[in-house]
Structure 1
Amino acid sequence: MKRLLSTVAFASLLTACANTPTTSPQSTAPSGPTGSGTTVQQPESATGYTPKPGWATSKFAVAAANPLATEAGYQVLKAGGSAIDAAIAVQMVLTLVEPQSSGIGGGAFLLHSSGTKVEAFDGRETAPSSANENLFMGTDGKPMPFYDGVVGGRSVGTPGTVRMLEMAHKQYGKLPWAKLFEPAIALADNGFKVSARLGTLLKDEKYLKNDRTAAAYFYKPDGSPVDIGTTLRNPALADVLRQIASKGSSALLTGAVAQSIVAKVQSHTSNPGKLSMGDLAGYQAKKRQPICADYSARGKAYVLCGMPPPSSGAIAIGQILGMLDNTPASTLGLVTGMGGVPGTTGPTPSADWLHLYTEASRLAFADRAQYLGDPDFVQPPGGSWMSLLDPAYLKSRASLIQPSGPSMKVAKPGVPGVVRTAYAPMPDQIEHGTSHISIVDSFGNAIAMTTTIEDQFGSRLMTDGGTGKAGGFLLNNELTDFSFAPTDAEGKPVANRVQANKRPRSSMAPTLVFDKATGQLVMSGGSPGGALIIHFTAKTLYGVLNWGMLPQQAIDLPNFGSLNGPTLLEEKRFAPATVEALRTRGAEVRELAMTSGLQAITRGVIHGQPMWLGGADPRREGLVMGD
């Protein structure tokens, strides 16, 4: 495999700037509180910590969550493909080698920059046309237990990733559509080695083996998962990818493949779903106006662009960073602390800064629960989503933060704009997802794409696409991103309730950053991680822009955040004094494994030469490649 590692100068620079943990903190499956105290389980279990060197390239770069997927993107860029071309190749390989996180059975958000404009492509799944707001309500009139809704056909939304990528390729592709499927087809035919992460997650998985197709593919006859390092072939997926390569997205959303999806969803014995052939054939990817907001750090003016609703990521990140600007946060740097496992040192945010950040997070997540949903169904406050990012509004919200404490613990939503909402806040609920891809090509294009099937292994339904062959692809459980409860106790509707053909609210936060003065791309980044995506991405943005870190250094920083409840800190990464200082301010602090999967590419200069600097999360298997 060709791989461009850091130059010696870049490796030396990285070493000089940060101390990287050299051992791997292990943990149990992460879980912790959200909102007023209910339990939230993160989308995927922790599988260790492998230090990454950081990378530097000069012409182009691709960052993805699995080395085989990164290699596919690299080969496409090397052959003269565009960033969109490479993203398609990467996604198809991820469907095969990282099936627990994303794939052709799910959805995605993609931001694209052509150097002159930014566009947002929405491939989010939709609810079936026959669905209603009581989809996840039990016969007792109460919301059903979360995993009762997840596992089976009820949770499956119309997959949108392939149709969205097809839309983007028609506008920005340079290589033929069919050629972009060749790497994934070859790997599916010839086999790939089961990675440590996939193998470990299969061992932890409770529900997947109940699906016959999945059990035959992922598990041995004795019920144990395939061994790590085993060569796994997927002839069914290879066949489906050949059909899509030849006929486009219609091969997935009509005909035999679509029939196999619908049959799988509707025939589930205990939890059938409503997805129909009409839902699949009628799916439409959408191009939306991105959310872009000004941001200044260290005397430099930037423009941060992200996905608009139904994603909540860009708005929440913009609110958090905007509120921090109205606090003493900019005067607070990093401190030397644990930085990794006990016995290691490295930079960590201080208790004073973490207090400000988590207070801003509580305020942002209160607004998120109150206002955000599919814009085709939900009206923004004040007539514009930008009302939530209005500088005067953020200044007013930030005035609720007391720098010396105490913590507000749980924040209430504000009133942006001039129109009060008629919606009820969404109750606390588990959120999951995803995989992230960042790419810059040699033509001046860049993408940030976050892609998902929602929970680990999605709905736990696998279809062979009607091929009759072994393997196939997993179907999403994206509908569980809707509020299970459609109304509050007073009957007021929740903005993110289930409605026919509606897209569920998401936390995915693919982000592109630009120099405001020149318009030049500064950064592409994003992460998986359910609702914590917002914090993982915000951490990396703040580290690069405010603390002047290289992308790998910013990604390596300990994770932290609040979902408008307890303060969440990545376990074994913060000094006891930091934890205690937050508790003295009245915060409930929970330490847990916070398994991000960040990828980021930034524009930098090494020895006077402009370079692309890449970083991949040590908590997962990501890799950066380029020339």
Structure 2
Amino acid sequence: MRKRSLTAAAILAALIGPTALAVPSYADTDRPIPLSDAGDTVADGHHLYLADRYQHQIVVTDTTGKVTGRIPGLPQVRDLELSPDGATLYAALYGADKIVAIDTTRLTVTAEYPTGAGTAPSSVAYADGRLWFGYGDQWESGLGVVDLTTETPTVTLDLAGGHDFAGPPKLYADPDNPGTLVALDASISSGPVVVYDVSTATPAIRVSADKGGFYKDAALTPDGQDIVVAGPGTRALTEYRLSDLAEVRTYPVKDQPETVSIAPDGTVAATVLDTDDIGDTYVFTNGPARPSVRNVSHDWMPWGAHAISWSADGAKLFVQKDPGSSAKLHRIDRPRAYETKLTVDAPASAPRAKSLKVTGKLTSGLALPAGTPLKVTRTDMESPDGKSLGTRPLGTGGTFAFTDSPPSGGRVTYTVTYEGDAAHTGAKAADSVAVSRAKPSLTINNNGKVYAYGKDVKFTAHLGTTYKNRTVEIWADPFGSDKPNKRVKTGKVDSHGNLSVTLDLKRDAKVTAKFSGDSRYTSASAASTVGAKVSVSTSVGNHYKTKSVWNHTYYFFHKTKNPLITTKMSYYWGRAQKFEYQVYYQGRWYPGDPAYFKLGSDGVSRVSITGDHGQDVGWRFRVRSSYINGSSGDSVNSTTHGAWKYFTFTK
């Protein structure tokens, strides 16, 4: 279980040490993986292999964690083991009573080794040309071997050497310690750690010691001389010497350890249950003497599985998380670097060009010394891509503070960056200040005026003092939902601060001047609402003559004729003209009841005045047509009255 296959790159990395593996950037990534259940994980120089017992497959990723393939048809695959040369992957198939060999280049099964009906092999370890496996269930468990040194590999069971396992043992071996096999009796509190001598065909117990049982996981040190065991209980990540199982050291963790993996350079990584949500992944770069690198908590760590693995060169650490439909493989790119957390606190608001104070804190599991440089950048309207303010030193206790007098108003953002070093990841944080700006003067003329239909009207926007921006926009929004608000002019104001545009007014309109602001003056707008009358004309028909009398031009009708009044008005959907009728009596005009008549689509309305006109002979009358805003069916124009038309009847 969980052995390593050292490529040349991995050996070089182990010799050079962790500092050389550090990179200046810090970019952990999550990649989705089609894994329903977290199981064993092993890595070679090209791939990561993840066992999925529920979907009976091995998921294969590349060294970045990207899924590159699957090996299906492996019933309840449990444990995985690489041959020393990395060419073969061995898998224990709990649900098929056999162990299979898989070509790591072609990702195909090349050999099968049946272990016997009902044996249910669940662990496997390669040592000295033989494949040892743990099998069975509860007290019907044992130790077996597939001898690969013979021309026809043979399978032998019941090789526990006198120990009665309470459950199938977890097995570990390392090429650097030949003839040695470690078995954990993990299913009972009194289960020991058993070290076997497997240099001969019959294994013999070298040393056995009860270390508390219920072991979750284990990993051998790079030289194969020690084993680090996860469990039992909480805060129990312990290293034992294989020669006598004496305790070498204990690695401090905050909760029950679940899984452990050791890099070629000896760096120990482990995951814990993390019931308090304070961090589930630990990395010990120099044994327990140095504070562990603890990464932030993942959403959900799998239990009872070897869910953590170093890349073969030891440069990256892979952690399985969220097993099931949302399973992910979390890649930690700088596992030996302590995470840094940076906070920045700027005032919520401040006056422009006045001194303000920005504070913050940079923390890490391995404290950074005072004087550590922090880069500061100010982003504002004058410097949208950011302006460097140089570096500021970290103070005592990880705090820092600096002052600045922002020359630009508006949203000003201070970004603080710690670049990181060989032992720390980089960090970046920012906070923004609302910096005051002056309010400019902006006006536009003609507000409240009413103009004749089709009048060309000049609108002038006037902009007062600003800093750099002298551009104004003028927008015209004609009344009525069928006409959009439209920008009609954009330009810089002249030396007097003016920008003008002439509009042909055929409807009431709201004309707005807009200034977008600059780094010292806020945006502003000013509106002018103006009216536009309708075009209205009235003509009279069916008369027999016209004559200027009583100070007006009168139309004369025979009593047998009905006056025909034709109105022409600028058209709008649903519009009606107001028709008024008045009679003159003893020096004054008396109104009749007005009526509204719909305009045709051509804007024409014809009204025939009917009745017994014999009674109207000698009387004077007048009529007119009007558009009344809001009463004539719409509100897109200003109220407009047509001219009175005068008439009378004769015999």
Structure 3
Amino acid sequence: MKKCTFAARPLPRWRSTGHVLAIFLATAMAACSAPLSAPVTLDTGAPLQPEGSSAIGRSAETRWQRQAVAAAHPLAAEAGLRMLRAGGGAIDAAIAAQMVLTLVEPQSSGIGGGAFLLHHDGQRVRAYDGRETAPAAAGPDLFLDAEGKPMTFMGAVVGGRSVGVPGVIAMLALAHRDHGRLPWASLFEPAIRLATDGYPVGQRLHTLLAAETALKKDPAASRLFYRADGQPHPVGHVLRNPDLAQVFRLLATQGADGFYSGPVAQAVVAAVSGHPDNPGPMTLGDLAGYRPKVREALCHEHDTPVRRLRLCGFPPPSSGALAIGQILGLLARTPQAGLPLEDGQPSAAALHAYVEAARLAFADRAQYVADPDFVPAPGGRWTRLLAPDYLDRRARVIGPDRAPSVPPGDPGPSPVVWAPMPEQAEYGTSHLSVVDAHGHALAMTTTIEAGFGARLMVRTHPALEGGFLLNNQLTDFSFSPADAQGRPVANRVEPGKRPRSSMSPTLVFDRDSGQLLMSLGSPGGAFIVHFTAKTLLGTWHQGLTPQQAIDLPNFGTTGGPVVLEAARFPAATAQALEQRGHTVQQLPMPSGLQALQRGPGGMWLGGADPRREGVVLGD
């Protein structure tokens, strides 16, 4: 057992809702006796999951009549709800929550990273792309060593080499210009107050800091997060970040320009290019030239026993909506349609059908999906990968046993012959879902990629402690730019390109009436696809509430072993999968799902993942 002791330092006078802090502190204390672990690593040395597991607690079903915010930390959810109560909309709430997450959940997301945001204004869905971009001087050989071989994963991650041009601030500013209701500056007030007065370190942050080694080598991060003896600050310690408070004040008054030019931009470039061991090629011109994009949401039809749905997700450079759509469509063509449950869990037969569908989807993902500004869609449009005739052909591969090999399909002609991207670790993130009283809603998944990103903290004021962490998003590109035959990998590094992602912010609509029914998403690297698909299957096929669906045990595959959430499945399930030819691993799978679903009478049901610290708050 791990004993937790709260620091004697007095807590600041909180102006936020009192029960929010009480919830957070109670959760932290309850987790003190729970098993803790560092990230589980693969043979490559790269973690399977972006963050280690902390505790699996209990999350109660929540119900809200008018508006709600689901976020990965209670203080972030409270900041978003404060904006809704002030008359703001979903975009306002998301911006306030993201700024607080930068402070209180630094391992997962922040202003040094990027995000995908789906927004519904009551009429249409828009996809705001704030994904990071490769600097102009970055080329296909960025992650090759002197001998032309791919670098080790952590050798590439730590330092400036892996940092993409951050996009979240520019994207949020664009979304706010389109849909914001409150003044931009007011959205930073909760984060400024918390950064100045301090917030209590939670069990999850403490656990991840204790397991982290590379972050301690960054002087600014070490001074902020660790004591003089090298141990992380204890649970309950009031952590202040005055440098970040100053950055927030600058952004509040200057908008996105305050990030992409001036002292903040200069500090970012200095941190990236000045790293002593692994500098990166980012310049002030790269920051000044960053532009967010508004894309067409990727929507497709999906029928369930009770409803005809329209699922909307993010298009490439995200692979999430495509992979989820393929998995659901392929599974529907098997006897295990809808992932039937036995004794409250997916059976071995259902899991087999699911993972075979997932292997097909991930084979297509590795072959085709990349930044659409650089890589054409197979067959001329990305929805060819979801076409009924194509899924019919692909589903024939799914048999009673594991298929020996699963090559990519042929959805249509492509002007380039691509090489499949080798399997590679992928990370992230944090998720926000918001519905407001004005009929607007959003799903936003946001990230700095690996836990604590590039382990590189930006300080803008030498006299102040703290700062913000930068992403390592460029490691989402393929380290190998081509295969042995010289065929290029679609997701190779190119200047200005956005790396492929699995982030899967999702909005669900009734296909007949057009009414919004659900907003959801999760962190979890490539397994985001499975966490989100599991929740969709649980709610719309098995009739579970969002919380019940989130609470289901996690599972999935990226094409190799079947991964089952540790201690959540009976031994017979793993044995039955092995008899079908699968290799099974049982590991911690710390998803961070957030979901809001329209219930009877227009009431909103909220669910937050008990594997992390998220909550749903509303009115």
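Structural remarks
- Structures 1, 2, 3, by distance in nm of label points 7 Å out along Cα→Cβ at positions 88 and 512: label with the highest value: 2
- A value of 19.5 for mean count of other Cβ atoms within 10 Å over residues 80-87, calculated from one of 1, 2, 3, originates in structure 2.
- Structures compared: 1, 2, 3; top value of mean count of other Cβ atoms within 10 Å over residues 448-455, i.e. the largest, recorded for 1.
Read-outs throughout are calculated quantities, based only on the coordinates presented, and are distinct from any laboratory measurement. Because the structure is predicted, anything quoted here is derived from the model rather than measured. Cβ atoms are built from the backbone, for glycine too; each structure is taken alone.
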